[in-house]
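Following are the structures in question.
Nothing in this text is a laboratory measurement; each read-out follows from the coordinates by a stated rule. Not measured: the values here are computed from a predicted model. Cβ atoms are built from the backbone, for glycine too; each structure is taken alone.
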Structure 1
Amino acid sequence: MFDNGTEWIRADFHLHTRADKEFSYLGDDDRFISDYIDALKEQQIKMGVITNHNKFNLSEYKGLKKKAKKNGIMLLPGVELSVKEGSNGIHCLIVFKNEDWISGDTEKINQFLDEVFKGIDNREKENTRCNMDLEHTVKCLDSYNNDYFIMMAHIEQKSGFLKECNGGLITSLSSKKWFKDNILGLQKGRARKEMKKLKGWMGYEIPYIEGSDCKSVEDIGKGNPCYIKIGDGNFDSVVLAFKDNQNRISLSQKKYNHGYIKSIQFIGGKLDAQEILLSPELNSLIGIRGSGKSSIIESIRYALDIAPSTADKEYKNDVVKNLLESGGQIILNLQDDYGKEYKVKRVYGETPHILDHNDKEINISINTILQTPLYFGQKDLSYMDSGYELNLLNKLVGENLSGFEESLRKVNNRLNNDVSKLLDLEEEIEKIPELENSLSDIRHKIKIFEDKGLAEKLIKQVNFQKDKNKIQRINKLITDFYKEIQLLMQSNIVAD
């Protein structure tokens, strides 16, 4: 189920089945399990929790679990329990560890339900509340010394944690150690304003999850999806994801936008017919000294045609030769940034060959697919010489340097322009005292002119000049008009 290590899969934490009174199924009895698992597959749900109202049906669960496992789907046992808080009760989704609560044809889940519903009839109805509030329900569960965890169901709807509890009660409950240890998720949080209030009351965050709360096969997977990152199909891996929810629980599907090595295959040599599947995230090779970790790393380096460093070049070449031997071949299955798949094949002693998804050889470089992969062996990281740190930094961020350099040039140009303007402004500022002195001189001279009546004379002179200009324009007009009259009198039109 998890050949490539940890994987993001779609999860549905709130599933009902035909055993629930609220669930409707009109198909043939012997088709229910197949139809149910087919619906999970159609919605690409690979992890689910069966949470019928106040009820657990062991035979149905075992049938669904067996069929689901054959289809790469993990199903965990659970129950949707209504506890006493609030005016309508609170619905909780309890998830049980299969190995602890179920053993062969016996189970303790119904024993727990009998205990919390003691003296209550018709407990299978959706809104029938048990005898206990949330705290005493947790204490009852703990008394079995078996693993479980709880999620609050449809928190904004009727019988939901946020709907039924006020801020004071939520603050009180969420501050308790038993609450923090066991309540790991909140289902169907929708309104941002309400989520903000809830965070304020609780003082911390737990992840929001989703579940279809299906009442028929057709409803499976309907509504908002959620995703969980796990590496094994068991209860413990799910709990681990909730404990590291910021990295392992998500309401949106994880997409990888980088190239990576999907798998490594060996033909011939010491690892003949072996295949190693890799994750698009972090991969770790763990083993004792001499178990072959370096051999695998060096074979990848060789297939990618990355030259070994001078620090231990001879040793690295011998490692590859010893692993692949004469005629041995390594095949890397790669995926680029756009989701396209390629193969790199290299026979020992020959050059690499790159093939597309149709196994057709194409003439491109490996760097086109993996965007300049970096390789560091153990001795590469421990080998220090002059300029090593700078070279290492250049390898790690070198592909981004061109963009940084261009941005730096633009900033430098703007800085030069601003400094030039500042210097010009400084020169103008230095001229201010000189200009102020000149202004004082001018004002003094104006005052002298005013004292001697020169201002009035200048005004008169300006007015005389205006009159002179006006008379000259009128004179020119009269002269031009006289000339036009003369020409008109001499014309043939007037003579006739």
Structure 2
Amino acid sequence: MFRIISACMLLLCSFVATAQTRQLSGVVSDDAGGAAIASATVKVKGKSIATTTNANGQFSLAVPTGNIVLEISSVGYTALEVSVKEGENNITVSLSKNAATLDQVVVTALGITKEQKKLGYSVTTVGGEQLNKARETNVALSLAGRVAGLNVKGSSGGPGSTARVLLRGMPSMNSGGSPLYVINGIPIDNTQRGSSGEWGGSDNGDGIGNINPDDIESMTVLKGQSASALYGARASNGVILITTKSGKKGDLNVEYNVNYVADKSWNITDFQYQYGQGVGGLKPTTANEALQTARMSWGAKLDGSQVIQFDGKQYAYSAVKDNLDRFYRTGASLTNTVSVSKGSDQGSFRLSLSNLDNNSVVRNSGLDRKTVNLNIEQKVTDKLKINIMANYVNEESKNRSQLSDGPMNPNNGLFLATNIDQAILAPGYNPTTGVETRWSDDEYVTNPWFVVNQYKNDLSRKRFITSVSARYNFTS
């Protein structure tokens, strides 16, 4: 039973709040010939809820109740917004082809721009303004539902954790998986620091998670083996090009951007609340029996009578249904970014300063990230141009959650018997000795309040990404 419980732990760390949902299905087709459009993106406007259509143009999506607006898009077609009313559970949508997309210019390797229609591989560009809607602490997670054939999943490690990105059509869906990230022509290290397995461990984030979304002009996804060849073996899992913002021609421009996102634990459990703590249909009669059955709801029917607990005190033998809501808090992410930029025919510059202050849904846990970004472009002669990019990141994370197994995992309270109030586990330790308060039959299953109040897993990362490049146009 312990191993079954341990396996479940991987799923528990952080859930984003959402309202009650309903299932919405539909079909997306071409308005000219009625042909199904595969891999079209269907997204709920203003929400991080999205999916893609299958080979028959069909999709199915769990959406919030009430009236909503869907954003439907596909490469080569004009994006469309569709209003869906409450009670409407099946829709049909037709997209019209967008001839203008054939003339789009995109950035490929080494900052070289080409017409998209002349490329022999798939290219999809996501604008920076889209990355700031329902913002994530890891910018790669914001690509979810925005690029056909791109599968993005977060881990349960809390703020700043790893984003797993897989591109359809890559050599192996079971490979290391991560595409190569290139910022202004410079490949960056995206190594995942830390991982969780059978015996626990924590997800300590990846490289792309250090980048400030406010500094990104666009993210371009290159798919296919031809695209990978541009950057060699490192790009065997695809390439994601990141172009940072630069100064625009005109007067001095000062911009201030503030972004606030709130997260809340989402209780999707469906426990029974008819029977309470115990085994064999019997309530615990001693403190030791209560200790041994704190995670077992095989006792008598809940009747509101007094029953002893592991701490030797008497409590009501009644259902407690809001343990998760009261143990977790509302997490908040506040980002402040200020930038100064100016441009002319001879060159431009942009300097930005940003601060992310994040509090996780797990108490005493969070992330603080300070970023400085500088972009300079200077035209030395009619044919020679110099570019300088410098990005400094100072990231401090507090108490990153242990995952997967029971030790030091803050989510063990999920397995409390149905009549035990999580509040009686607090503060989780003896204030005099500092020793953990044991609450269950397994000493390796840590008291969640002990994790919140006593566990320390503080990490820091300082990172400097810079490039200096010169381009000389020998011919036009």
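A value of 20.9 for Kirkwood radius over Cα pairs in Å, for residues 192-295 alone, calculated from one of 1, 2, originates in structure 2. Quick check: 135, 77, 71 is what I get for Cα extents along the principal axes in Å, calculated from one of 1, 2. Which structure matches? Only structure 1 yields this read-out. Which one of 1, 2 has distance in nm of label points 7 Å out along Cα→Cβ at positions 96 and 136, as calculated from the coordinates, equal to 2.1? Derived from the structure labelled 1. Starting from the value -1500: which structure in 1, 2 was helix-only ellipticity at 222 nm (-39500 (n - 2.57) for each DSSP H run of 4 or more, over all residues; to 500) calculated from? The read-out was computed on structure 2. If you line up 1, 2 by mean count of other Cβ atoms within 10 Å over residues 216-223, the top spot, with the largest value, goes to 2.
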